[in-house]
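Multiple structures follow.
What follows is calculated from the coordinates using simple rules that are stated; it is not laboratory data. Treat the numbers as computed from the prediction; the structure is a model and nothing was measured. Cβ atoms are built from the backbone, for glycine too; each structure is taken alone.
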Structure P
């Protein structure tokens, strides 16, 4: 098919109604299953071969147009179920909705109205959940920010979103106190991770722990803030649309400056529709370990809204400690797990795991970053020996699509693949140079489209236009910045970030993931990252530099380890794709959300290799 023919076909498809698109999806599903004759084009976004892995009823489901507050309240019929268990304080759905309604009144009494933005600098506590839904109930928007942020960055997050109010925690109150004269609001409420702990535990810990006393402000205490709502008769007439903003979360900033991503009510609700029954099979009263930091999309949607909408209890932990993940799973007996590579690695490092029964675990979802295939197999084998009947299934996405757009399925896991598109999502592999879609097996930019797409970057139309682009098929596509390819079954395989692809002096492109895979498979490395630095010898282009953190049980000297790693690269990689140098690091630099900070690592390597610091 020529480029012109492809564009003509996509223009034709762009004129289909929503009902016609659903009918076409059902037809494509039958074609892929061999149940009906039909001609396929060889282009993923047109053929949608992944549809065969979903039941027909999943393709017919509609996404709720409700606000996330109304959606949650309508779904939960038995309000006596436990919504949150926080250190033994079991909060029922009935109590949760009562506290949400009270807090919504408190915000109204404080002058917060529809469309206003409130910054939440909170730990993973019930108050964070309550504030998120309370603001949504009145049509206001939570701005989810890492509570550890300091100084200029903190000022930027608050002022750039024109926040009318800040809810923070006493554990990091000094960070806000230091810049309070530079932010554009004096409405500040302070809470504590101990507020929702059962008495007398919370009260005793709070008394024993030294409290920071602010010098530059007098914030309102959370209990006083809640009392305002209890004494209030205020209400509002907010009528939500699925296009309304549900929250602002911020990109990780691994390869650029963080941007405020506006996620919609539809983004949240679509994720429930897509995961329910087929990918996550949960019973009312099941439990999920809720421990992912609460200021990222992966947490607010996958670890809060999704499980609550399924009637699942959040076993909430206020601090993120990935090294204790395996211990906490066993302690709380949680059937459902949503975690990242660092969490899953705890099953390899904990000496207690081989002595425990993990047969209660049902869902093992992994996101945030890719787990090396060999490492995943090792963890699966360990869990299988301890009675678990399921395997880790990975997904792929980005903040701009509500964290997830592609997933392996519990019954369809393909090695090295991040999975197939979710039922309401589509993937296209795009050739930016020729401005056209690429067929199966060809590497290009991964583009995503569908129900969970963001609305826009907050007050950043230029970045929005660069990220979301209208294509000839009439759809808006998110350009991910990731290189990858798709096979004829609809499985997506990643090759690395476009910004991380290392271009050699002769124009040859090296994928860091290929080198990282070889290094991880040696059994000596716990984590690694390959970046490019300037080729000063040639005067242009870059050279690949590998950075590794060794497993704790590696006792050989560093020089011998590097020699062995180099030999493995020589064995499995062509000469042009091998790293020019391998550095052993104690740790790799991370961003605020725990991802590898590529730009910082590039600067470190630039200094180590060329004796200069690369400008960020």
Structure Q
């Protein structure tokens, strides 16, 4: 990730596969199998275009045939109605496909998960209806023997195979470029945890839109070429459900979110289904659907993420040393300044960094946050405490832009933040961790943290350097290239803290960072947090571990039923009868007094 796409084994493999597929065209004599050979790179390219968006963002599209069909009809109509060469029609198809995806995305990105997937089904059905209504039930290219090159009507069908291979190679290179770019890392972070990506400064809507437009343009381009190869276009042939399903199944079989998954699927399944249809189609007309149905069942049962990931994970397990490896808590960086463990960090400034005034959030009749007001001074650590259900995390979600305030304002370093999205707030200097750790599971520790640095880094190298610096702060520099699955709970918490620090925040919101940790692990994170004000990071922390909070926080803000019931120095707040009644309880006070 974040390396040059124009060197390395992947590029050599792309060249080798392209040459092998091109050379195979000269060994196939039968016209039918030559046509099959021509369609392999076409379907591989369609699957690659689908994978470029759905595979890398996790937003599954059941309607990618929309762009394939729009591209096919664009090239056909330009050639038939206006006599325009497909060489011009193909770029026009890509442009129209990109424009169509922009319009569709602006509407459909409001939906998430299976709602998005199902909504995408509507678009190809809509276009089938429109094209049938227009009277374009079948469009046949006119024969142009006088200008075969101009109209791409080659006497030798091998030329179509070579063009298809060239098109597939170009899309493979585009995919490789995306995989190794900041943009590709942002797409993968959206796939694995969109909320964490947004909090880390990724403009998720913009990234999804660019990916969707690129995918749509490439899908329309290959749809246009498919029309040229077959020389006939029908609405159901290029917009039917089977087209979208085929792109999805090929990718699912080979490996979703990988460079080679769509190619593996096309190389294995297209010859298999087409060959069986040629041999057994008169006996079992729907054999293609049978093969695809069996493929889906086998992949779901044996390799849910596809062959590529299955093989990679098996090989990774075999490379791991036998026996149980003892995992030690990360060591404290030798360069860190020693900080006393008995008192909170000293306040390094006296100006107000965050001012919250009358902030409220309601869910119907439930008032989760009610008229909350407080200030946070620069260089301060402020603890937000209160019983479960008091509105603490809701307060953070409103401050961080994940939920819209019903009333009130919040000002960060002179800028009003209410109404801004989390990625915009990250750029303003607000970082965030979550109550439940949100790692990007398919990334290394380093790339998890690099995502947080993308909003600040000038380029890939700068983002990587910032990520290493953040890992050093929390003591995880030795785990940079480890996988997430091997991390302890403590290391996951430190990694998430490093990701937030990589964005160079002025204000850091920590939501129960100590949850689920043992006493020794709590000490480890407490030492890291205590060093943050000296590094210019102001902290607001939600936590129930009171013995740690009394050492960390300069001041407490206490919530109960969404309202502030007390705020001030820890000793003063903990002696407040209302706080004792609502949160601490008399037993806690008795034990604390006895100690």
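Structure data summary
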| item | result |
| --- | --- |
| Source structure (of P, Q) for log10 I(q)/I(0) by the Debye sum over Cα atoms at q = 0.10, 0.12, 0.13 Å⁻¹, for residues 45-284 alone, computed value -0.54, -0.76, -0.88 | P |
| Of the structures P, Q, the one that 16 was derived from, the read-out being relative contact order in percent (Cα under 8 Å, 6 or more apart) | Q |
| If volume of the Cα convex hull per residue in Å³, for residues 397-492 alone is computed and equals 115, the structure in P, Q | Q |
| Source structure (of P, Q) for P(r) over Cα pairs in 10 Å bins from 0, in percent, for residues 381-564 alone, computed value 8, 27, 31, 23, 9, 1 | P |
| When Cα Rg over 2.2 N^0.38 Å is computed for each of P, Q, the largest belongs to | Q |
| Identity of the structure behind -9000 (criterion: helix-only ellipticity at 222 nm (-39500 (n - 2.57) for each DSSP H run of 4 or more, over all residues; to 500), calculated), options P, Q | P |
| FRET efficiency 1/(1 + (r/R0)^6) of positions 133 and 405 (r between Cβ atoms, R0 = 35 Å, to 0.05) - structure with the largest value, from P, Q | P |
| Which of P, Q yields 1.00 [FRET efficiency 1/(1 + (r/R0)^6) of positions 181 and 453 (r between Cβ atoms, R0 = 35 Å, to 0.05), calculated] | Q |
